[in-house]
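Below, each structure is written out as structure tokens.
Each reported figure results from applying straightforward, stated rules to the coordinates on display, with no laboratory input. Bear in mind the structure is a predicted one, so any value in this text is a computation, not a measurement. Cβ atoms are built from the backbone, for glycine too; each structure is taken alone.
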Structure 1
Amino acid sequence: MIGLAIAIIVFNFIAFKTNKRLTANQILHIWTFTIAFQHMFDVFIDLKYHAYWYFTENADWRGVLTHTVLLPPANMIFLN
């Protein structure tokens, strides 16, 4: 969990510090699309193929922080 917190801080710092071309509106759209697509994909794979029930049958609540705060800055870095 400490590694996740460090990764979140580092990725967000790098993404916002190196941003030179993206406007605030584009950043908002990147974050919204990333979160929506990730959750839509997870729900589709989980309900249609039952692919996430390897270890537990419940929702993976630990992954929510990763999907909402860690992945969008990585996409910002890639798109910048």
Structure 2
Amino acid sequence: MARKLLFGSLALAPLTIALHFLFHIGETADFVLAAIALVPLAWLIGEATEHAAHHTGPGIGGFLNATFGNAPELIIALLAVNL
């Protein structure tokens, strides 16, 4: 059930972009929708690194998890600096 909900919520990212550019919703709504849209994307990155770790071994898997586990925070920081 939770997995279906997360897969369904992956549509929030493009929906947020469309609402921003097409309907010019407020900045607060943009922020809230974008923050909620990050949750399933972070989950998907975690799932992908777990699958890669299963095929490559624990050493490389740990490296990938440490690297890509911080990707959402890095993306947020880079976008915040550009504003």
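Ranked by Cα Rg over 2.2 N^0.38 Å, structures 1, 2 are led by 2, which has the greatest value. If you rank structures 1, 2 by distance in nm of label points 7 Å out along Cα→Cβ at positions 34 and 66, which sits at the top with the largest value? When distance in nm of label points 7 Å out along Cα→Cβ at positions 34 and 66 is calculated for 1, 2, structure 2 comes out on top. Looking across 1, 2, the calculation of relative contact order in percent (Cα under 8 Å, 6 or more apart) that yields 24 traces back to 2.
As an exercise: helix-only ellipticity at 222 nm (-39500 (n - 2.57) for each DSSP H run of 4 or more, over all residues; to 500), calculated from one structure in 1, 2, equals -28500. Which structure is it? Mind dumping the intermediate values first?
Values: 1: -22000; 2: -28500.
Derived from the structure labelled 2.
Could you tell me which structure in 1, 2 was used to calculate distance in nm of label points 7 Å out along Cα→Cβ at positions 10 and 50 as 1.5? For distance in nm of label points 7 Å out along Cα→Cβ at positions 10 and 50, the value 1.5 is produced by structure 2.
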